[in-house]
Structure P
Amino acid sequence: MKLLPLLAILTVAPALAAEKPNVVVILCDDLGYGDVKANHPAGKIATPHMDRIAREGVRFTDAHTPSSVCTPTRYGLLTGRYNWRSRLQSGVLGGLSPRLIEPGRETLASVLKKQGYHTAVIGKWHLGMDWAKLPGKDVTTLAVETPAQVRNVDFAQPIRNGPTSVGFDTYFGISASLDMVPYTYIANDRVTALPTVDKSWPMHPGHGGTVRPGPAAPDFEVAEVLPEFTRRAVAYIQERAASGQPFFLYLPLNSPHTPIAPTKEWIGRSGLNLYADFVMETDWAVGQVLEALDRTGAARNTLLVFTSDNGCSPQAQIEELAGKGHAVSGPLRGNKADVFDGGHRVPFFVRWPARVRPAVSDQLVCLTDVFATCAEAIGVPLADTMAEDSFSFLPVLLGRGPSARASIVHHTISGAFAIRKGPWKLALCPGSGGWSAPRDPEAVKQGLPDTQLYRIADGDIAEAKNVAKDHPGEVARLTALLQKLVDDGRSTPGARQANAVPVVLRKPLPAATKAAKKKT
């Protein structure tokens, strides 16, 4: 892809910077690519408000999360940096995990705050914060806390190094996914109610399994979380729109992630199952935000990004939905946690009525790119030590040309890598790298090769035919490019940066898996 001429960038930036658009980022939790009608018209779930954003803005059809699971994607979105450059090489954090974002690292919030924005996050954080641990007690650093650790912190003490330490003026939300302790709200650096009782809820009522049991505030109920976040987001928009100060609202919703818990008025609305009902309630929440922007007159000059943190979870009962004609990933293979596109290609719609005309774009985009796009929109240059994997797609929004992004690195829950460039996608694992069949150990038992190559942009969007054997040169070229992006500590132009920890492209297989591979 061609870069915009420097003169064009310099001409655009001051004009945009003068108006300083508000920025609203709505991040759904586990919403599949095919769950939104605008992306997959054959889908059976009504999503009129999400569709409205797609219709009134630019709908990106080839947008991806940096990881196919929660925490890593949130890190990438706020830092503009691939998650595997951090200490977290696989999996996700827990609700009691310490802060993941490195001290001194600039975030989208901190950059906008320095430009005069009021910044707020309302919703699910899941990037760690430093709880006061009880004497002699500890919690897991880079994974979900064990059942024995759920009361190892003093919930009455202030929390250090939370969202307000990385650029946000205010924070209201939950510390991690709604199936992780503690089950209580947090306002800035304190819980709003002490979690003095133990609670748990069904993961997906009627399908077995419960969320991790643990400390909860007595009045805390999971079905009320989405409405509460929605009410607070609407109130924040009303307050800030009246102030005259530009604002950044990061709204990471808890839905439709487990526990799948729509409120009573939404149960049964879809005619499919509770997950579909929850998607519809999530769409309602999006509609409330749109209405608040319209009512306050803020919509015209608000850069609104709508997306999801990864693909749909199997907890949605994917096969059940498919039997009723709904494909959560649309035409894509796989789901949340996977190397396949269903794990990380997501709905991604961007609306800015003052500047952006409606369009559909096949530009390759990563959620890390939101950082550079917002920075360019307000005329802020990025230092070498910031947003190392963020390419502005502002030229696409303005109809002036492509983004400079020519490749993208994918990453899974197990730490498996893939890279996409042009029509080619190379995956360095034998199976899904995640949860869908075949999982990597099973793929090895089946004798599947440990390298996969697909011509994904030339018809094989379902990643059905592995052509690695037929194109060894392409495998070598993409492997070398991936290694270079890892070694350089960045994918954007600039000085080489250090990764937080050494990054290994292929994780060693467990001993049992190696033995099975040897036999085949």
Structure Q
Amino acid sequence: MKDWVKEAIVYQIYPRSFLDTNGDGIGDLPGIIQKLDYLRDLGVNALWLSPVYASPNDDNGYDISDYYSVNPEFGTLSDLQKLIGEAKARGIRILMDLVINHTSVEHPWFQASRDPQSPYHEYYIWREGLDGGKRPPNNWTSFFGGGAWERDEQNGLYYLHLFSPKMADLNYNHAPVAEEIKRIMRYWLDMGIAGFRCDVINVISKRTLQDGRKRFALTGREHYLSAEGCHTLLKSFREDVLSEYDCFTVGETVMVTPKTANELCKELDMVFSFAHMETDQINNKWFKTRFKPHKFFNVLETWQSGVAWNANYFENHDQPRSVSRFGYDLPLYRYYSATSLATVLLALRGTPYIYAGQEIGMTNGYFTGMGDIRDTESFNINALAKKLRFPEKFRWKLIMRTSRDNARTPMQWNGGANGGFTEGEPWLGVNRNASYINAEADENAENSIIQYYRRLILLRKTLPSLIDGNFTRLPAPAGVFAFRREFEGEAVVAVCSLVKNERALFKPVSGEVLAGNYIKPAGNEICLRSVRPYEAILLRQK
């Protein structure tokens, strides 16, 4: 793996929620350019942009209608080229989202494929229905709830969609499809981007369409999850395209184990796992349970020990805000829990990914009803739960805790109107706590989350043990995660609490304070015997 990949600090931007510069209520590329100095000063050196391609926005850009064009809502291709150049001038690389499991049904390929005689018909997975076309070809179900097949009225056939019915799955059993994707990859790499985040990349191969074993969620998944055909495709992408560029890939991978992750990392540089994000749920992400830190820590340890190189994250555009989910988002402990989570994230082995707003402790949204929601997945789940006769209050509880809109509320820049995000009507309501949780206020706060992030990022860049060091978990009481990173005789120990009670350590830990959310570093040596609520401390031992 290239040194710059190992040393990357990646910041994810959901473009429509970052900064609007033209007053239409939608974030744009000029807004990202405007904040590049802010990102440079934070210390990040890579930006991952959620999709900015042309799209009808059934799923906010993950339904692509043209891989070679920029969505006019975000700006122009010239704006994107300027962003790449301006970011490079500040030592920041750009990663694009590569969404190649499916396209929008408005993509010209799909529109042409509706004609069975078209050369594009085989670009998608079309099948005759059962019982004279009355029933879908098999019993597979969708990630977004409901069946995974949609009948087209024009040709009477069904097409597969593992996600929204407006997003048709591509058919990689048809060789020209992979060649199209290689052309797309070369186009953006030649423009100067540094790599791709590959959307749901381990579900792209469907070699069989047999009925699946019936499950509460994702019936049929055994036929496409991390299938052998997926490895064949990724290997060809690596050999034919990626190997020719100084770039890296991170794959979003569902239902993977450390073993399957390591196999995928023969073709990708690293993968996102959901294992740690599943420790507060039962069966699927919509049924949440009380967060128990020890489950979270145990999964992190498993992946730290079992995977060659991790892609570490605690929130993104699909997940609720980490301080609301794993910490304490009310004023008493918001700073402490946000910085404790930051310490874990930036001290773990692997590449850290910070989601826009995480660095100031942004929280889940405040929604009053489905009229406030914009997320297509949330609407689908609400409709399915209603069909299953779940009570309205229970359905709303599911949405409030888990809707992807929790992470998509606009970035809170200042305490002014709409949090400084836009002068117009925001596409999604700004969180009502923007008056006191915002970048400007946090910058000047006595307990500043963003300043703490800067401190940790600087330490990560200057201490080899935080990049190349091994990982060893240390014994600690319930609710406390303690671990050592050691390299060439230097060790850094992290002790991080995610509970609101003081905990006595099993064994005192001594060292020079590098960072702490209760103790300000001043080169002083301490002997730590206990940790306070949500306390985090980073110590150097020699």
Structure R
Amino acid sequence: MKHLLLLIGLSMIAFQHQAQKLTIDNIRKVSMRGSGAIKDGSDVKGYYFFYVSDKVDKKTNEYTIDIHDDNLQKLKSIKFEESKDVFMLECAFNGSDLAFMIYNKKEKYFEFQIYDATGKKKFSYTKDITNKEKKYIEAQYLALTDEDQSFSGMFPIENKGFLVNIPSRENKDYTFEIQYMSTEKRKMWSYIQTDGGKKFLGDYLGTANGVVYLFVQRYKSMMDQNPESHILGLSLESGKVLFEKTTDLPDAKFYPSTLSQLENGKMYLYGEYFGPNENIMKGKSNGFSFWEVNEKGDKISEKQLSWTEGLGKHLSVNSKGRINDFGYMVLHDIIQTSDGSIYAVTEGFKKVADGVGIAMNMLAGGKAANVMKIRTTDMLLIKFDPSFNIQEATIYPKTSSNVHLPNGADLASITLIGKFMKYYWGGFDYQYKLVSNDKSSFTLCYSDYVRGKDYKGGTFNTITYNNGTMTTDKINTKSDASWSSVLPAKQGQVLILEYFRKKKTMEVRFEKMN
């Protein structure tokens, strides 16, 4: 595998010292979504910083993309002039190439800029969108404010290219579009689901052995309470449909949320399962389910763990998956360690009454806002043995936070609300994971807010596993900056970003963690 930019190797020779701090001056405008880590799997290879560096005229800005190595040494500075309505949405690294996803709000198009291992621009892919699509995309995915980071739809395919999952409108259908952009040669394909439905939800599960796995729900009408669900397999090479397998089985309905290829080469879908006659929009899941699948989408084996018989042995949980004071859980990540153990990283949430929404409804005759909101609760780490039997379940307490739901969203099931919060609305505190190359250690990172006597403000927290031992740590993030953000770094460190709007500077530094 190629490393991030050949220049990294040269920089290690040219600079004997290692930068631990960085100040970027003359920043006219920058957003949190404009900076990020460039990762190869869990390894941080470098960082990018996207900002407005100059004003050309009333309609045009000069934009800068600075690329740095993992020690903050600058490798490349890319400048271009573009409309002031341009937003950086995401950056991804696939082990050999960088992709920047840029959105032009006024001209209504996405641009995907691909840079090779020398920092030279390799390809540029453009996707135009209609006015109808623009409204749907911005309502579903893009809350375009300076400090918002709600978009999460670009996925790197190791050394091959990038996938993007974007909402789409086809005729009167509400659907989604999968786009693939190759970095090996100039090639792009797209897939849009439109057959037999009014609305479609498509989740990207993962790619393995040349197959792109998607979980798709097909709604026959906008008011459909019981959508058809299936796993869809696309060829990574061509976008051709390879298989479509239902997950609505006679004995259960399966809702996968992620695909993992374990050390033995076997592929597993992880998710929750429901009763066969359960109304998904209103019902609650029965527990965890694990499907081993092959490249044809066939289910090789299955393991079900009900809430009461599985987690109930380790935590106080009812038959619908609600844990005392924790609420329901959303699955964020799956990690397998060197000893074969499997860890599920989850976070709690529950519905509570929204006092503001209730007051607005009383004033507006019941049509102004939702009367419910979502409250996130604690982190929960579940340990499985290689056969997916639960060994341990540990809750890591944190301060709850509230997420106000879009109008009408409180009518959906708690499971669907959890999925929308994770992918569209934001609100969960979990940030990312770091896993060592030998799988002997990993670190889970999440944000929190402390209201103590000695300190009141934001914190950045870690849960670290190292050869069977768990430790926790946190750092305070409150400062006098206009905004601050935390990015991943090498294990044992994080990168702190602080932007000072009046001084037009951004200060970047490493902080040590346990």
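Structures P, Q, R were shown, and distance in nm of label points 7 Å out along Cα→Cβ at positions 260 and 404 at 3.7 was computed from R. One of P, Q, R was used to compute distance in nm of label points 7 Å out along Cα→Cβ at positions 204 and 316, and the result was 1.5. Which label is that? This value belongs to structure Q. Once FRET efficiency 1/(1 + (r/R0)^6) of positions 308 and 420 (r between Cβ atoms, R0 = 30 Å, to 0.05) is computed for every structure in P, Q, R, the highest value turns out to be that of P.
A value of 1.00 was derived for FRET efficiency 1/(1 + (r/R0)^6) of positions 292 and 500 (r between Cβ atoms, R0 = 35 Å, to 0.05); which structure in P, Q, R was it taken from?
Q
For the read-out Rg and Dmax of the Cα atoms in Å, for residues 228-347 alone, a value of 15.4, 48 was computed from one structure; give its label from P, Q, R. Only one of P, Q, R returns 15.4, 48 for Rg and Dmax of the Cα atoms in Å, for residues 228-347 alone, namely R.
Structures compared: P, Q, R; top value of relative contact order in percent (Cα under 8 Å, 6 or more apart), i.e. the largest, recorded for P.
Any read-out appearing in this document is the output of simple, stated calculations on the displayed coordinates, not a laboratory observation. Given the structure is predicted, the values throughout are model-derived calculations rather than measurements. Cβ atoms are built from the backbone, for glycine too; each structure is taken alone.
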